[in-house]
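Derivation of every value follows stated rules applied to the coordinates shown; laboratory data play no part. The shown structure was predicted, so the numbers you read here are calculated from the model rather than taken from an experiment. Cβ atoms are built from the backbone, for glycine too; each structure is taken alone.
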Structure 1
Amino acid sequence: MVTTSAARAAPVPDLQMRHLSKRYGGLTAVDDVSLEVAPGEFVTLLGPSGCGKTTLLKTIAGFLDPSAGDVILRQTVMNGVLPHLRNIGIVFQHYALFPHMTVAENIAFGLTMRKMGRDEKARTVEEMLCLVKLPGLGHRHPHQLSGGQQQRVALARVLAIRPVLLLLDEPFGALDKKLRVEMQIEVKQLVDTLGITTIFVTHDQEEAIRMSDRIAVMRQGRIIQCDVSDALYDRPTDLFVADFIGASNLLDAKVLGAGAAGVQMHVAGSELTLGRDAGELHGPDVVLMVRPENLALTRETGMWKGRVTFALQAGPTMEYEVALASGQRLRVSQPRRRTGSAGEAWRIGDEAAVSIVEPGACRLFARPA
């Protein structure tokens, strides 16, 4: 058998989950999850509350035993291995710093448990303080630090033990938005610099998109789609992902025919033709996904006619809702124009024509039964 150079170069995954499930009686919290994470990769588990992402994280960490399947860390099956023996670092939303210990003592805690020598431990603590941009604060106690500084200490405590895998369970949830964004950027830069393989849990889409190499979208204990953020947004493979990631207009449509020219359909009183790659067709009844920024409002002839029922300035964009004659409502997002600049300004009650800007960016899905 000939082995290609690409196959030889493929890295062995740092983390593998094989058909992993976790059940509580009749409730299945994690359902047959399989996923591989490459060395140094940052993968986010994203989904609504109760979808199983934290249960999956705790199973990886060893706090929960899987009901079925395997957790494999660097080619070693971890099932039954105690959490503190897995060389995994975990940071929670609530930092769990020891209030009676100084910052330095908190960072050194794991090193003390590993019986590291005093001089080496002191050097490691100073190295970690510099790494998380807290030099000179080792003598302080947690209550003397801001929320962002406490988060850095919690991260430094984990990084000090040189973990094979870093687990982050919604670590920025207690921070205000500005600080949260700053910490997202800092942590992403830090783990990239150190090359640490990371699993991150969040329900915040912007956070996931900002930090991740890949995002695994979860629903009812399963990973529905795992991909880079652009692919999840532009080419979702599932109607749930299309609806969950970003804002979407989901319109019932009926396929009239499919040929070399594309797929012709009837939607909201008008006809539309899309390319054959817009989605798999399993019948005439489909759902058309159109992103709000892929719609344009004009006073001229468009695909649909309607009336503006909602207008909101959202920073650099204007968000509109347009009620169509068919009764359906469309969300439209357009760049905000500065006062006095060229461009259309729309007010509630205005009549408008709505057109799709780029039909090739639309997606088709089978209509749920």
Structure 2
Amino acid sequence: MPSASVVIAGGGISGAAIAYFLARRGCSDVVLIERERLGSGSTGAAAGGIRAQFSTEINIRCSSLSLPFWERFEEETAHPHRFDRTGYLLLATSDAEEHALQEAVALQNQLGVPSRMLDRAQISEIVPELHVADLAAAAYNAGDGVGNPSDALQGYIQHAKRLGVEVREGVSVTGVQISHDRVDGVELSDGGHITTPMLVNAAGPWAGQVGALARLEVPVRPFRRELYVSEPFPLLRPGPLVIDLHTSWYYRHEGSRILMAGIADRHSSWNTALDWPRLPEVAATAIHRLPLLRQAAFTSGWAGSYDISPDNHGMVGAFPELRGFVCACGFSGHGYMHSPATGALVSEIILDGSAHSLDIAALAPARFRDGHPNLERLASHGER
């Protein structure tokens, strides 16, 4: 009967990073299971942002742990991945949003992130084309930027496979075998079975379903997010990734094109269809904030699912009642940027018995039932 030291459910960026970090530390007896094809879920639809501007210590520290790895990604994996430090500009319209940014920037500065608050004149210096009359303030960090999730996924996977990790696509975990309060194996959709003492739930939007197989509540839900892409638009000079916190609309450059977010869905669903009839509503928001976009033609795009947790933080770690079941899910739009931290931390949990690069108590999967959520107020998808 097939066996593995570790089975990873989910072939997106988090599962790939975990496989890579395990194999790099000598644990290559790993089987990564992907229900469709690698990166076909949230990773394939990600916008590619990498930032340290968050409102909580744990998210800031996860960014700080990840950023050096993004700088040396090609050296570490022998696969190209470009990290462009374009900067991130977060816009506040209301007094409450301004206050949230001020508190976040103060915390970021304490933790070594050189972000700063901007007034309207300073915002215009960075992006002159923005409409700023109704803005209260903004926060800016020149060290944030964008990368390529597909390149990162391939870098993790190819290196892990070279070290012996097995990758199986088109197969899903359909059952979790438990013996004496410990994972004993997994059943697969193709009728197969793998004996294993360790299952990692890195299933993204499907993480709740994998948790239910182990009789655990993993409160992760899928929320659609749409992205529209313009024709080449040279009228807008390259600049930072800009997020309007009030509407949760954002845009960034993709080469000579503009990639902009659609309207954030308010209700969970499995819908990943691009809703073209909503584009006029998106355009109204976009043109208000960036009037120059009135001249842009948005002719393509895509949609995907965020895997959202109740407090906009990832769930990383184990449940005390079931040994051998580790969560790495619910990253709420931040899975790609934090994947180096996730890979390192989960490999420590599995190989060393606990995470030691960071104190991850704030990411404990049982925090919701225990009454210890920790809301991230600067999530790019908006409040739920």
Structure 3
Amino acid sequence: MVYFDVIIIGGGASGLMCAITAGQRGRRVLLVDSSNKVGKKILMSGGGRCNFANLYIESNNFISANPHFCISALNSYTQWDFIGSVVNHQIPYHERKHGQLFCDNSAKDILGMLLLECERSGVKIMTSCIVEKITALEREQKAEVSFELETSLQRLSCDSLVVATGGLSIPTMGSTAFGYQVAEQFSMNVLPRRAGLVPFTFSDHFKRISERLSGLALEVELSNGAVSFHENILFTHRGLSGPAVLQLSNYWQPGSPVWVNLLPNIELQGWLLQQKVAQPKALLRTVLSTQLAKNLVNELQSLFWPEYHEKLMADLPDKVLLSIADSLHNWQLKPSGTEGYRTAEVTLGGVDTAGLSSKTMESKTQSSLYFIGEVVDVTGHLGGFNFQWAWSSGFAAGQYV
């Protein structure tokens, strides 16, 4: 049996950050991952450019049964701390809209930085290693060892054990429910999980519309009546994707409608009445095609003003124009579901934060057992927030393991 001070299960963003932090404190650290290499989700994130942080981190960018839980970790290791590391490693990056930070070159730069820091901190990494059984030693048996692990490669023991196994999203990357099973083994509550940051699917008439418009992107305001996002949507063969859809999916409940404001930057009722005066001999679809893609306008015409499609603007009653404007500002759609974990960027729910210390991420039911990253019931918005939770929660635990 091989002993380490700290064993971290999971070689993603939070696991690597925790390993670095603990290693820098002089702890003997082993990071194990069931995959053939660590950091796979880092490499694929941000279209291969890794949206590694956001300039504007607030606790209200995160979803949790306890919305205050994330504050301590986010304050202990901020976006400026991670940006400082990126600058120190001379990794070129740029800001996109909403404060999103991306690598200029490749996500490989971020993973390379983390692996170099692991090496400098003496962290040992073991890949293709499946943890098969975890045993916590009773206190009377305990010398300096808290846990024994049986793995597919060898038997291991450690004083502190960190679970950084991620969620259920993108199973092709090797995600499993293992972390939740460990929590339940040690009498911790696990909240219901579902796919987050995920496209909507449709089974009604809108599915055919989305198929015909597949590939079209436009800026809208998308709402569920309580929360709204002003961002792009993308029509796909299965329904709707794009940043606004991914964001709203975190707040959507099955069976609920969503509303699309197709022209959020225009007060459409007044504008259409003005156009009636300015372009009396134009068709409504011609007028709207100055603001929206022509193929989209044709679909909207079939939905909202089929009986007026050949009427000139001058011949359209004001009441009809006002009704059409209202429909375009409040287009109600009813998703049949989402694309699920197959394409979800995150998993909502997970290990109940009520069972964890917000300062150290240590379990309240089992000493020296820690949970960090996506396996915990903290989910960030799109735009670098989930990476920030990984860095912050990993750092928080790394200071105490």
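Using distance in nm of label points 7 Å out along Cα→Cβ at positions 287 and 311 for the comparison, can you identify which of 1, 2, 3 gives the largest number?
With respect to distance in nm of label points 7 Å out along Cα→Cβ at positions 287 and 311, the highest-scoring structure among 1, 2, 3 is 2.
Could you figure out which one of 1, 2, 3 the value 40, 20, 15 for semi-axes √(5λ) of the Cα gyration tensor in Å, for residues 31-214 alone was computed from?
Derived from 2, not from the others.
Quick check for you: by volume of the Cα convex hull per residue in Å³, which of 1, 2, 3 is greatest?
Comparing 1, 2, 3, the top value of volume of the Cα convex hull per residue in Å³ belongs to 1.
Taking 26, 18, 12 as the value of semi-axes √(5λ) of the Cα gyration tensor in Å, for residues 119-198 alone derived from one of the structures shown (1, 2, 3), identify that structure.
It must be structure 3, since only it matches.
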